[in-house]
Structure P
Amino acid sequence: MRRSLKPEEFKRILIVRTDRFGEFLLNIPAIESVRKICDKAKVTLAVASPVKELAESFACADEIVAWDKGFLKGMRKRRFDACLVLNPAKEAHWAAFWAGIPVRAGYDRKWGFLLTHKIKDEKHLGLKHEVEYNLELAGLLLPERAKIGSSACGSIATMETKGFAMAKGAIAIHPFTSDPVKQWPLERFMELAGRISRELGVKVVFVGKTQDGRGIERNNDNLEALDLVNKTSLVELACVLKQCRLLVTGDSGPMHLAAAAGVPVVALFRNDLPGKTARRWGPVGSGHMVIEKPRLEDISVEEVLLYCRQFM
């Protein structure tokens, strides 16, 4: 028989989000909702090791741990009352079951039969924003009709930015993406950087990381730009972005990090793939601008530059 959900009875709750930092950021409202409503419980958040330092910059959980072999080995001893798996993963579903956690909530896929409370995963349809999907999932641990969360991403507005003044007033450009179908041509990013420098008279800062560890290939030696590609941690990247007046980027983790830091974003999206549109993945909050077309190649440098001028 399925155990009745009574959040006031929970003493120890485990929330799992084990993928990239952009996705983590869009889960903060859901995590905060669980912590607020289950206010008598200690909430432990397990994230991928590379995300742990950034996650600690947010006051969204009582404890932040890395999802690794050490934590998995000791899960049973922690005696969690409930577990919410925010990104479906066989390992997470099995670990929660193996640890004997009575209430196990998540999406009904990737060994969803191991969960006690689950909903169908329809994110691929892209009918609403990722934040809203995450809040809906968190509702599995919360009372029926409970007022949960908000549409705003977490904030790192109080983060210390000392030592990163070299980017003050600059326009940041993140020219990469982990998904090739979301990549605006790199040569257009470089052309945009040159025009920002020449026509707007503003310093350009390149940020982000390349998958192969190589930096950007600059084809204009006269371009005055600060190249921080592959040179910052996630927390340092947040500090850099907070010094900038604007970030230009495709759909990416740094886009969500800038939004969380209160930095305006000009985001480039394609709108022909339902699960990858700005409707689901766009920057959260006000003051951002999205350029969205069926083909990213249809977005011109001139058009992006026009949007950048509005932030001057």
Structure Q
Amino acid sequence: MSKAIFATKIDPSFNDLPERWYHFQRTYLRAVESAFGDFVIYYEPRRSSENLSSRGGRSAYFGTARVVRIEPDHQRSDYFYAHVEEFLPFPRPVPFKEGDHYYESGARKADGSTNKGGMGRSVRPVSEGEYDLILQAAYAHILTEEKTALAETRATSGLIPFSFAEEPETFQRPIVERVVARPFRDAVFSSVVKEAYNNTCALTGLKIINGGGRSEVQAAHIRPVSHAGPDSVRNGVALCGTVHWMFDRGLLSLDDNYNILLAKEKVPETIQRLINPDRRMNLPDQFELRPNPQWLRYHRETFFKG
């Protein structure tokens, strides 16, 4: 097994759904097979589509996942799917180059310039060390909050304080082990969803910040984790507490055009008055952060009581 980079555009010509699968040509089959069972990092190039003059991509790494299955595309010969699990987005997309530092050693030529040929490959290997550095950069503030919370717990519980120069074994574990842990994933999911919706409830427009400066809005999964829903911002929506409770129980839902649906005679009038007057959810500005219709459909078909 070896880790790899999977490149996918905002508007790919391939049938990519990074939370679930990666679509690729036979040219990259051996490279993808080498990553089977291991983690990969998704990269968004500057070109937003197959049009050579297109722009708008972030030139950044934006998520990680584990390759669990590889199978042929039965609709197109010489194409394959790499199915993934444990997808987790990056709260901070990581540029492929920061200052003079390239996160991928193969991205830099001997003269210090960018190796455009190497970066142009859709699938390319990445070392364990490079993988860890990218994740450290992507999850820096989550890791910092994790350390701070542990320090506060120790302080209030009367345990002997520790210095971060002598960190406990918890922080010595490879970051990939934390990526699969539910508390860490919950923290990341909450962070990316709240940021995408500007800490504002998408169905009511309410934005409440408590005395400690924290937003009261909650990050809700559209397709729950218990139903194999991914921890993707596209499978999330920011909701205030009561609306979140009602959404999880199918009293509220959304259609594919982001119209708000209310279960007939089951939503109190007091709540209806809170819902956005135009019965449309407030969407993130960036198209790629908006809910994916397949998960909205799952919520309607599985939970909605309308």
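No value in this document is a laboratory result; all are computed from the given coordinates. Predicted, not measured: the structure shown is a model, and the values here were computed from it.
Figure out for me which of the structures P, Q the number 14 belongs to, where relative contact order in percent (Cα under 8 Å, 6 or more apart) was derived from the coordinates.
Q
Taking 27, 55, 16, 2 as the value of P(r) over Cα pairs in 10 Å bins from 0, in percent, for residues 69-124 alone derived from one of the structures shown (P, Q), identify that structure.
It must be structure P, since only it matches.
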